Structure I
Amino acid sequence: MNLDGKTALVTGAGQGIGQGCALALAKAGATLVLNDRPGSEELATTAEQIRAQGGTCYTVEGNVFCGDARERLVAAAIESAGAIDILVSNPALNIRRPFLDFELRDFENIVAGTLVSAFHMSQLVARRMVNAGCGGKIVFVSSVHAEMPIANNVAYGASKAGLNHLAATISVELAPHRINVNTIEPGWIDTPGERAMSSDDVIEREGKKLPWKRMGVVGDIGDAVVFLVSDAADYITGTTIPVDGGFRFRHCAPDSSE
């Protein structure tokens, strides 16, 4: 799955899943345009890792939750790299709180940060791809929350479910332009954000309860993204692929004590 000659824009590339996707794409030969929030120290770290392994990358700071910033980001990416062949849209915002206590403002912010942001970023990039006439690849990072009604995540789950439908609809409209549009649903992934909410002991203990006997790592998502944007996935579009080590079915296995 060689991506030599391709340029990929990855949002939220400073850490976590976005960083994992960026490193995997660079390893496959793609030139990277890395985005993260203004003032992100992690963005420089990701760039250093890519350059250390011989890759080429550019960094563009910008808050993808803001429409004007998204437009500047895409323009800067084109100016820096000359083209965008691949978009990995990885915006997300979550607040875990019971439905009855959820603030309307927080709900609206999560929908805007997760769903509206993904819509606008993909639209801006897709317009460039269509005008270039060379096809392209768009991958949205969704979540198994889109399919699973997990308590205390009402806004996040609803936003990710909307994201899945958004991607499917976009795939239909962009197919005549040979732009593949797909979605990845990470399961429980070991990220800095997850570790901010869970202790090391919890992550190790709960990981062993999953069918694959471990938590996912960001490289698992990165490898799936590389596949979807490669020529090997040329005939795949409008598809949602869970990358969760069986997380969705963790309560379906037979009881080992029986």
Structure II
Amino acid sequence: MINQFVTLENVSLKYGKDNSSLALEGLNITVTQGEFVAVVGPSGCGKSSLMKIVTGLQPVTKGLIRVGGNLVKEPLNFVGMAFQNSSLLPWRTVLENVLLPMEIVEPYAKNFKKNYREYSEKASSLLQLVGLNGYEKKFPWQLSGGMQQRVQLCRAIIHEPSLLMLDEPFGALDMFTREELWSILQNLWMEKRPTIILVTHDLREAVFLADRVLVMSTRPGKIIHEVIVKQIRPRDLKSSYQPESVDLIAELRNCIQEARVH
């Protein structure tokens, strides 16, 4: 039996004091455990709102959200998150930034001092995995944007979250750096196998990384289309230029353009 790890059932979300702004309506999504799902759609369709409600940072107006079989009623502590801006703390070293979840997330936090060496070794192993071996004592301002995003990915997964939520994590980077980080993220996912929901505007990125790509409508957002990505893993960058990938990207683009019209 397939384990449905994240489910959204008829979810709606309204903003504003008088609930006059409808961001999401009738949203239904199912993500299985260990699956990599990307969400795309026109600007303002509610992709970032989706991130907030799944992680419990924003209560829904209507509907139910379950993660790991439990109703989401408050912020979840077993979720890793990464955003477009790295949000690294400038006064902390790279190692200290990566270790932050171990200081504040239970059950790790209560044993942080006792297990500091073990946690530090784990952080260093992750940094080595993303090509930042030897950068532990550097500060964020000493790193390039791409390097900062690598650190953010390590921080997002060090506490081995069951769910990893990524909101345009590479959107501010140049194409070459972005493509390099796609491969790094794919490797991290293949090794750790968390459930990942990636919000992105980049259709190539979505098709390269995901098992499935969901398309959201214009506001109020709901799922109007999905495509299955069948390319075997690990995928290399050349695969995103293969006819199958090109066709999927074209299908997604056409769907988003139609959603804008309607």
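Computed from the coordinates by the stated procedures, all read-outs in this text should not be read as laboratory data. Just so it is clear, the structure is predicted and the values come from calculations on it, not from any experiment. Cβ atoms are built from the backbone, for glycine too; each structure is taken alone.
Taking relative contact order in percent (Cα under 8 Å, 6 or more apart) as the criterion, the largest value within structures I, II is that of II. Tell me which of I, II gives 13.9 when you compute mean count of other Cβ atoms within 10 Å over residues 225-232. Comparing all candidates, it corresponds to II. Taking mean projected area of the Cα convex hull in nm², for residues 113-232 alone from the coordinates of each of I, II, which one would give 9.2? Answer for the origin of the read-out: II. Computing helix-only ellipticity at 222 nm (-39500 (n - 2.57) for each DSSP H run of 4 or more, over all residues; to 500) across structures I, II gives -13500 for structure I.
Taking FRET efficiency 1/(1 + (r/R0)^6) of positions 25 and 241 (r between Cβ atoms, R0 = 41 Å, to 0.05) as the criterion, the top-ranked structure out of I, II is I, with the highest value.
Here FRET efficiency 1/(1 + (r/R0)^6) of positions 105 and 121 (r between Cβ atoms, R0 = 25 Å, to 0.05) was derived from just one of the structures I, II, and that gives 0.90; the source is II.
Can you rank I, II by mean count of other Cβ atoms within 10 Å over residues 145-152 and just name the one with the largest value? Across I, II, mean count of other Cβ atoms within 10 Å over residues 145-152 peaks for II.
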